[in-house]
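Novice: Quick heads-up: structures coming right below.
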Structure P
Amino acid sequence: MKQTKTRAAIMVQIADRQNCLPLDRRLLRRAVTRVLRDAKVRKASISLAVVDDDTIARLNWQYLRHRGPADVLSFLLDDRDGLEGEVIVGAETALRAAPRYGWPPHDELLLYVIHGMLHLVGYDDRTTQQRAEMQEREREVLHELGIERK
């Protein structure tokens, strides 16, 4: 697991546990820190794991009792003295879904990272209005990173 320090108080660890999609670690870190910075989070420790279908399906069942692979799982571990959380994204899910949206799998994966991070900083998508607000924020963060969703 590679660990990097971004600004003095934000730690981002990235674990690559899949072999179907090369990662742009710098861009993934930028996405994590962008969401944190925009949410005014100054101290955080984030673990980001990019995994295969088997792994995310197992975790999806273990923690949520949902069958099959998910695109993203996020877990807020602590927010008393800074934000501590885990985001797990499915590389194979991104590979399958990207053609439906007409963009590269790397961008789909980045969307999953942003979505998971937005959950960690307090966004939800249970209602239609919450979902619309979250999707708008996702588009804004993608745009800030130089990516436009088609």
Structure Q
Amino acid sequence: MSEEQQDVRIEIAEGPEQLPSWAGRESLAEFLHVKMEPWHDTLPDVHRGIDYAFSAESGKGGFVVLAGCDCRLVGALVMLHTGMGGYVPEHLLLFVGVEPEQRGRGIGRLLIEAGLARCPGSVKLHVEPDNPALRLYERVGFTNKYLEMRHSNR
């Protein structure tokens, strides 16, 4: 851990009861929704992602990695277990957000490395090509294996 990161505390929560007092479920969802701008998801989608991570249903689950500094949330990551394996990775790194004033201190890397350390098997993520975090993902070992295509009947 660098000198810049020494005041950052990393915590893992596998359920809502494990969230620290400085990062309750509502504040975690709001944090991720706001701090991931402009690449953010809707607040209801963020809630659904956290619900999936904390679900005890078969084939679901995951965890949250939190970065705190002076008893306040400065970064968060949500990792989902896909229930798959092989051609579909076992894990999906769903959300990563860092307080804008704290960016450049290596907090995003700490969150990602802590998340990856808890994931046996492969991890995938989706990132927009113009997102500056793309370089961080590449530095920690993510590669671009496939072009994602989608179809919607909505």
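Each value in this text was obtained by applying a stated rule to the coordinates, not by laboratory testing. For clarity, every value in this text was computed on a predicted model and none was experimentally measured. Cβ atoms are built from the backbone, for glycine too; each structure is taken alone.
Novice: Given a value of 16.0 for Kirkwood radius over Cα pairs in Å, calculated from one of P, Q, which structure does it belong to?
Specialist: Among P, Q, the structure yielding 16.0 for Kirkwood radius over Cα pairs in Å is Q.
Novice: Now for a separate question. A value of -7500 was derived for helix-only ellipticity at 222 nm (-39500 (n - 2.57) for each DSSP H run of 4 or more, over all residues; to 500); which structure in P, Q was it taken from?
Specialist: It traces back to Q.
Novice: Kindly point out which one of P, Q the value 2.7 was derived from, the read-out being distance in nm of label points 7 Å out along Cα→Cβ at positions 30 and 126.
Specialist: Source structure: Q.
Novice: For distance in nm of label points 7 Å out along Cα→Cβ at positions 22 and 102, the calculated result is 2.7, so let me know which of P, Q that is.
Specialist: The correct label is P.
Novice: So distance in nm of label points 7 Å out along Cα→Cβ at positions 38 and 142, computed for just one structure, reads 1.9; which one of P, Q is that?
Specialist: Q
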